[in-house]
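These are the structures, in structure tokens.
Just so it is clear, none of the values below were taken in a lab; they were calculated from the coordinates. Every value quoted in this text rests on a predicted model; they were computed, and no experiment measured them. Cβ atoms are built from the backbone, for glycine too; each structure is taken alone.
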Structure 1
Amino acid sequence: MATVRVTRRLHFSAAHRLHNPAFSDEENRRVFGPCNHPNWHGHNYELDVTVEGQPNPDTGYVVDLGLLRDAAEAVVADLDHRNLNLDVPWLRDVIPSTENLVVALWHRLAPVVPAGRLVKLTLWETPRNSAEYSGE
């Protein structure tokens, strides 16, 4: 039987500051540049959630995209219109780079995918910058 990948895209907006408390203020500014601004900055993120599996012979679906949307939106709701540094308990003590955020999202989403297997997340911070994670 064929193995198919399907993707659902979600959107959320959030603020963050890239800052390592082990660095001096000068080192943080040098390493993170404008992303270290003390009054935060924000992004309109896009998250692609890709699930793989064999289409169900009764529905033709790998996963019901409405159910996948609902499961993923429940996770993304923790992030939407939030400060990632201050408002999200599961990101506490994590530098909220796109790379760290996509890994954290994987750990939240993998257990709630309603069918198939989560195989890839792509988190778009801007239309030109993204991070991809496949659970490895």
Structure 2
Amino acid sequence: MKYLMMVQGTQADYDAMTGSPSPGSPAWTEEDIETMFAFMREINDELAESGELVDGQGLAEPRKTRFVSLGEDGRPVVTDDPYGRTEPLLAGYWVLDCAGLERVTEIAARVARCPQPEGAPEYPVVIRPIAESGEELTS
């Protein structure tokens, strides 16, 4: 079964990784960042080797987000940088093909242990099953 596993972060967290800390988001050193990337590379390599990794990506900072909606006249309305600095958002994801929910939960628990600086915020790792073709989206 396929699952979407997601990690979260805020604009303040991205800023802290590039040298602009704030209350609740302490500064990351270059060593902190390299340790985090090495940890994630190791997980990705193991998931690729086991055949469970379908895709996985880190996302650009939230301030690069754009919303496109339709106005009352049916024309596109574009909003750049629609999020606040401290609103938790999707920061990265994996699409995994695992034997079941227990296995993807094991992987999520490992991802939740990602090294980070003391005092950095902790967010839950989110797991969502991906509906298979023809499968009901609700139960």
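Supply the structure label, taken from 1, 2, corresponding to relative contact order in percent (Cα under 8 Å, 6 or more apart) with the calculated value 42. Working through the options, I get structure 2. When helix-only ellipticity at 222 nm (-39500 (n - 2.57) for each DSSP H run of 4 or more, over all residues; to 500) is computed for each of 1, 2, the one that comes out at -9000 is 2.
Looking at structures 1, 2, which one was distance in nm of label points 7 Å out along Cα→Cβ at positions 5 and 125 calculated from, given that it came out as 0.4? The correct label is 2.
A value of 22, 32, 28, 16, 2 was computed for P(r) over Cα pairs in 10 Å bins from 0, in percent, for residues 53-100 alone; which of 1, 2 is the source structure? Comparing all candidates, it corresponds to 2. For the set 1, 2, ranking by Rg/Rh (Cα atoms, Kirkwood Rh) places 1 highest.
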